[in-house]
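Multiple structures follow.
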Structure P
Amino acid sequence: MFAVGLAFSPWGKIKLGKKEERPAHSFWSWFSMLYSAGMGAGILLRAVQEPVFMRENPPIPAHGSNEILALEYTFYQWGFTPWAFYGLFAVVIGYSLFVQKQEVRISTSLRGVLKRQMILQGIDIIAILTTVFGLIAAIALGATQITGGLSYLGGTDLGLEWTLSLTFIITLLAFISAWRGLNKGIRILSIVNIWLTLLLLVLVFLFSDMLSVVYFFFIAFGHYLIDLIPMSLAIGNYNPGIVFLTDWTFYYWAFWLSWAPFTGIFIARISRGRTLAQTLLGVMIIPSIGTFFWFTTFGTSAFKLMDSATTNLDFSNVFTSIFIFLEQYPLGLILCIMTLILLVGFLVTSVDSAVFVLSMFTDKGKKNPQKSHKILWAVVILITTSALLVLGDVKADISVLTAIQKLLIITSLPFSFLLVLLLFGFVINMKKK
């Protein structure tokens, strides 16, 4: 609500940069980079498992069909709220960076509100730690899914060594991309990711019941718009209970908050030349609708397969469900290989953009940080992710998921309060303008 209000306020016309400045990146490049950095690998991880889980375990009594409710709750977890987190961080940081000409730090937006340097430095440290925890959680989950996919396709159980090796490869590729810079590395890889994602989506859509997919998309989207506020507040009939909230909603909100600093700053960095309204509405609406159609296509198709299959299809495992699903289609092996390539590509773009932003944090807020900082953060991310994987023992996928959920909820809690403070500081600064 705050983001929408800001977009349609007179402040929404303010441009991130000079008034006559054109956008630094084309719309397609801009969208590709923000989506790859903000959500890419997650939609592959949960494409089938989450809608199926929601149908089989309805969070609340269905006010229609369980299928519609399942998609509605999936939209709720992946929709406007996380992208509003990202968009708000982007405009707050973008304003201080391109309008006020300050360095790239979270604390710069609070200097008009908080005076003590120690507190401001503490806020930057919280932002760095939150970013690192969110990033290592995403890499751990993504690398585990790749191992799960390879294990399923190869018919053998690949162990921890494979996951650690994949983590090393992903981090190395991300470092190379970040080393090459924004335009030569991150932008090109992001565009390739989006084209491959669209190709996978179109192929699954064409092989599915297209009319059912379109019907479910519009009905679930309508329910989501109507129910967004009571679902967000978990009130009345829309309160799914503390167990569901902890396992899903709190975990997701913590995940998005932990990614908000680096994703928001990265989006700010690539949004120069766009107005606050263009940035906010573009970040919130376009990726959300694309994600909704993605989950509707995979979710609806999974429902149909489960209802018509003569054998039991197990879509409960978050790491293998999408591969089991794709094997039911023509060209199933090719689709599975495309998914593995996409997983690597999305993880690399998430890590390289995070390395880029973390380097800006620690290199005195420079827009183009030194390469020594990129090396440092690539090594830190590799070591911490490997430690999480070893401690969690990825063979027990439930334990690693549970550990990541609790870790993110704890580390993101301070940042949820900081977000409110950032928005308050932003309003104060805008009023002084």
Structure Q
Amino acid sequence: MRQYNEECGVFGVYGNSDTDVSLITYHGLYALQHRGQESCGIVVCRDRSFYMHVDMGLVGEVFTKSVIASLGVGNMAVGHVCYGANGSNTRQNAQPLVFKHLKGNLALAHNGNLTNAKELRQRLELSGAVFHTTSDTELIGYIIIQERLRSTSIEEAVTRAMASFEGAYSLVIMSPQKLIAVRDPHGFRPLCFGKTPDGRYVIASESCALDAVGARLEREVDPGEVIVFSPEGVNYIRTHCSEAQPSLCIFEYIYFARPDSVIDKVHVHEARKKAGALLAIEHPVQADVVIGVPDSGIDAAIGYSHQSGIRYDIGLIKNKYIGRSFIVPQQSERESIIKLKLNVVADAVAGKRVVLVDDSIVRGTTMKQLIGMLREAGATEVHVRVSAPPFLNPCFYGTDIDSRRELIAYHATVPEIAQIIGADSLGYLELNHVRYIARGNSPTAGYCTACFSGNYPT
């Protein structure tokens, strides 16, 4: 039950003949809907021409049967779902963006945030560029096009353009003949690719989208890697690999990703259960039942229950027809919607000492309301356990936490937060343990924990 903005989800499909790539992309975006609920878009390539539809709203609302039919068949497509940062949530900023230039069309979908966007925008404006959006994506497109005019191929242009970008960017790029996957040298945001039984290649932010379209996960796009899918086959460009320490956002495992996804060979569900088990070791308590806040708190609650031996039960029911709390822009509206979004299973908590597990506390207002609801339902004690360390710092890599102003942990100690939210006790996952939740099959993998530690990779 967080109250911050999530980043975006990207998707692409490539095949050698005209097929229903618009429908495949629609299904892929549906699987990525959790990554962005404000705008979405699809661009289809057919006979080297682009056919596009973007709009504000959920995938199922924007892409009706008639819209999908109007996009038609094609040999490749790119799609995007997004939750825009404050002030950027307009149709004008909806992606993918399409650029027309001397050497053809370019469609671009982006997940992440450039930390040098202001400098790049000033440089481009001084050279005569006119911007139609406020997004970093348009900057990326302009610079790729500049490089394309002096390069022999689109992949050469993309590789050269990467030298200008700082920060987080996972990209799916479509030219009239090629589909390209790009991940920044730090690998802040996830990106993977797979293959369908009939030979199509699929690129997605998460493996759950590959599952949705029947593709088998091949592997992650490595940090700094550019992968080109074209009539000539698949080309792997590793010019920018090993330029930086891998720094995948650890919050992908804690909250952003779907629990059925696999990221960098780590199952997200298992990572969250591990976080819960570590919490039980770090912050034990005498209690009667463990419950999780839907959705991403549930896996950690199961892990806490298994490790502690305290029975797990379903204590909160989520209304699946209401979006995540942060899609309501005003704080007062967010608070009023909590009871519509979640309801307490009174029988599970009445007369019991409850361990309530969630993935984070940002402002504290939502957690305070939940604890009040549990007490109203008869809980005798409420002990809060958080499967992440305290949020202390802003994120500059794609999560819309842009200042410390509203971070409760920056202004209050843990005992003070417990008192503010009305908890009998409060325990966070220890910072020095957070990296262990995602070790899995990648023991040398690096993670970004800057929002907790203040140690920024760039």
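Nothing in this text is a laboratory measurement; each read-out follows from the coordinates by a stated rule. In this text, all values refer to a predicted model and were calculated from it rather than measured experimentally. Cβ atoms are built from the backbone, for glycine too; each structure is taken alone.
Among candidates P, Q, the computation of P(r) over Cα pairs in 5 Å bins from 0, in percent, for residues 206-365 alone that gave 1, 6, 10, 14, 17, 17, 16, 11, 5, 2, 1, 0, 0 used structure P. Taking distance in nm of label points 7 Å out along Cα→Cβ at positions 118 and 350 from the coordinates of each of P, Q, which one would give 3.7? Checking each candidate, the match is P. Tell me which structure, out of P, Q, gives -0.63, -0.92, -1.09 once log10 I(q)/I(0) by the Debye sum over Cα atoms at q = 0.14, 0.18, 0.22 Å⁻¹, for residues 246-341 alone is calculated. Traced to structure Q.
Of the structures P, Q, report the one carrying the highest value of distance in nm of label points 7 Å out along Cα→Cβ at positions 158 and 406.
Numbers: P: 2.9; Q: 3.5.
Structure Q gives the largest value of distance in nm of label points 7 Å out along Cα→Cβ at positions 158 and 406 among P, Q.
Given that helix-only ellipticity at 222 nm (-39500 (n - 2.57) for each DSSP H run of 4 or more, over all residues; to 500), derived from a single structure, equals -8000, which label among P, Q identifies that structure? Attributed to the structure labelled Q. Here distance in nm of label points 7 Å out along Cα→Cβ at positions 262 and 414 was derived from just one of the structures P, Q, and that gives 3.5; the source is Q. Which one of P, Q has Rg/Rh (Cα atoms, Kirkwood Rh), as calculated from the coordinates, equal to 0.99? The value was obtained from structure Q. Computing relative contact order in percent (Cα under 8 Å, 6 or more apart) across structures P, Q gives 14 for structure Q. Here distance in nm of label points 7 Å out along Cα→Cβ at positions 174 and 254 is compared for structures P, Q. The highest value is that of Q.
Once mean count of other Cβ atoms within 10 Å over residues 30-37 is calculated for every structure in P, Q, which label goes with the largest value?
When mean count of other Cβ atoms within 10 Å over residues 30-37 is calculated for P, Q, structure P comes out on top.
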